[in-house]
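Input: structures, listed below.
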Structure 1
Amino acid sequence: MALYLHIPFCQARCSYCDFNTYVGLDHLYQPYVSALIQEGRLLAQQYSQPVGSLFLGGGTPTVLPIELLRQVLTTCFEIFVVEDSAEITSEANPGTVSLDYLQALRGLGVNRLSLGAQSFDEGELAMLERIHDVQHVGLTFERARAAGFDNLNLDLIYGLPGQTLTSWVHTLECALGLAPEHVSLYCLTLEEGTPMRDRVLAGRLPAPDPDLAADMYESAAECLASKGYRQYEISNWSLPGYECAHNLTYWRNRPYLGLGAGAHSWGVGLRWWNVRPVMAYIHRLMGARQTPWPSPAAEDGERISRLLEMGETLMLGLRLVYEGVAEADFHQRFGVSLEETYGDVIHELTGAGLLAWDQTRLCLSERGRLLGNQVFAKFLPS
């Protein structure tokens, strides 16, 4: 299974972000870490599967003093069966981590670093209200290499208000000039309640152009392929052998545990999600509150029916552009074939040019990658 640890703290909040993150809560770092460890101990007693990947996400995990991250990771290695070959990732913001910090992080067993570069255009970074500039990305990348990281990811965002195809290609070229092992490209979504959405609705920023965003996506795919990067998921490219093992667990619809405020978990027919406010999360763990779900921090959850699990396996698996969903894997897992379960939908979508189906593996077509949400909805129970 995969293990996700949510660190909900940031130095500043970006204009597009709707994640469960908070600023100005430095005084809660230690109480939060204590609660996180307590939740881990409780769940480790119930779930004994080996952990193949561990992901420190947020927020910004590296805002925590290294000693607090040491407490978290050391405890996880003690209470869970973490495989020797496990991928252990931490997110970090460029310009916020020193060489000493990165060396200490690497010494704790973190072997993959994901940097939120987002753009290599100073104006776009300012619009996104990122706390770093372009120079910080290269500097942090160099520090990570010097600290011993040989598996680095860069996150980039396209489809921004006012962004041009020229500026996007420039960002791609700058990113690839650093030679990361992995690149994640995300199309901007204007989430409700974010400052950026409010500015677009008020006319202070131009509305993103979806047709231009599609052109950006296609140009990125061509650019990355020319540099030897393989697209293995709709939004993710890597050099051979550097696919993100943690996210593959999600896309293959395999079990995962999420620890922390607002974190989600899934396994053994159950899905639950924790309360989002930091203080509420801490209080629930310190009080060992009883819930019908495996974690006392759970706000709510649901039982996953076999039909829903099948549909979600298709919805998630089809994001893997070449792997897709194999007939043999689906039959082994559910005891029925793709054809007998979704034959009508498969034939409809292959006829529309959105799916590729050779009786052994179901994948999105190239056109289907641009219209994925329309495809996925067809497999979910109504």
Structure 2
Amino acid sequence: MKCGHNVYSWQASDWPVWRFDLDVLAQPLSEVSHAQGLLMGRLADVGLALRDQASLSALTEDVLKTSEIEGEQLNVESIRSSIARRLGVDIGALAPVDRHVEGVVEMVLDATTNCHALVTQERLFGWHAALFPTGYSGLVRIAVGGWRNDATGPMQVVSGPMGRERVHFEAPPPADRLEPEMGRFLAWANSTSGEPALIKAGLAHLWFVTLHPFDDGNGRMARAIGDLFLARSDGSPQRFYSLSAQIQRERKAYYDILERTQKASLDVTEWLAWFLATLHRAVDQAQHTLNAVLAKTRFWQRWAVPGAVPLNERQVKMLNRLLDGFEGKLTSSKWAAIAKCSPDTALRDITDLLARGILRKSDAGGRSTSYELVDVTLPPIAGPVLS
């Protein structure tokens, strides 16, 4: 496989002296900082319990989407349970432990809740070991908790059928450069290097993924490192927005800008402009997530009527699923499958919620009757929150 005439940025004589035009980036920097301030100001007014719920929602999405970018599908309930256990947030019944989920959660939480701790070789090796608890990536055994050695050939990002592969990127060879390159990266990461905090987050993400120091997991770890620097810039270890989720929504553009940047000069203004714009969209999306958290809180306040017969665990579980964004139509058969109950029990649960005015039959046609939450005007937030 050949890379044509392309020369990678790490092959430049002045590598890794990153250059960027701060005048070009000044406005997007200001705009995203303003958006962050609006979000954090709004969160400051909603109380600790709601901030915990908003953080749980953002972290769950972050873990889910950073894995989806790499083509790995994790169970959202396992993710949410794992994070809730570690943060001490009560969400009721917890899902069974999944060791693959646990590893990604451990890395993401360590990157954010311990954002001010030094980024060291040992810390990165721990993240990598957490990501690959079996020592395998799929069916392939990989070096875990250590730098790659390229024993089977150079580290390349490729696509296309066998024999006609296209090389998108080739990482620096480890034999003569990877150890000192990572030492230089870590020294920069742990120093006061002078860049604006959000610029440093974008550079850290790019620099790490360009070095590609591990056999696998480099994308997830690069995004975790970016999140670490974003947490530092926010001045808070709690996460309320997910850059990984926004990158997943713009996955093709993400890979395109990475490839262009890694095959260009060390002027990374275009990458940083894309990074800041994507971050801005992630922060804006977090406002919608916060709206959903507030709506969920108001919903439970509306239906937690003193003296009323309490909802059973199945009903609470299914209503939370609807409030969190249920995909597709809710039918009695889906209720029975998710709640792990008989069809007759599912129908009794639904009938009770119809009688209470919590659910209604959907207007959408179809072969099976489906149900949705009643759209009601909800009172202002006050008092305790049910979860």
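What follows draws every value from the coordinates through simple rules; no lab data is involved. Values in this document were obtained by computation on a predicted structure and should not be read as measured data. Cβ atoms are built from the backbone, for glycine too; each structure is taken alone.
Using the calculated result 1.8 for distance in nm of label points 7 Å out along Cα→Cβ at positions 263 and 319, pick out the matching structure from 1, 2.
1
If FRET efficiency 1/(1 + (r/R0)^6) of positions 231 and 279 (r between Cβ atoms, R0 = 30 Å, to 0.05) comes out at 1.00 when worked out from the coordinates, which of 1, 2 was used?
Computed on structure 2.
A value of 18.2 was derived for mean count of other Cβ atoms within 10 Å over residues 119-126; which structure in 1, 2 was it taken from?
Numbers: 1: 18.2; 2: 15.4.
Derived from the structure labelled 1.
Matching task: 13.8 is the computed value of mean count of other Cβ atoms within 10 Å over residues 207-214. Pick the structure from 1, 2. Don't skip to the end; give the middle numbers.
Details: 1: 13.8; 2: 24.0.
Clearly, the read-out refers to 1.
Can you tell which of 1, 2 yields 19.6 when mean count of other Cβ atoms within 10 Å over residues 7-14 is derived from it? Write down the numbers at each step before the final one.
On the way: 1: 19.6; 2: 13.2.
Going label by label, the one that fits is 1.
Comparing mean count of other Cβ atoms within 10 Å over residues 15-22 across structures 1, 2, which is largest?
Checked 1, 2; max of mean count of other Cβ atoms within 10 Å over residues 15-22 sits with 1.
Given structures 1, 2, which gives the highest value for relative contact order in percent (Cα under 8 Å, 6 or more apart)?
That would be structure 2.
Which of 1, 2 yields 25, 51, 22, 2 for P(r) over Cα pairs in 20 Å bins from 0, in percent, as computed?
Details: 1: 26, 60, 14; 2: 25, 51, 22, 2.
Of the structures listed, the value fits 2.
Can you say which of 1, 2 returns -18000 when helix-only ellipticity at 222 nm (-39500 (n - 2.57) for each DSSP H run of 4 or more, over all residues; to 500) is computed?
2
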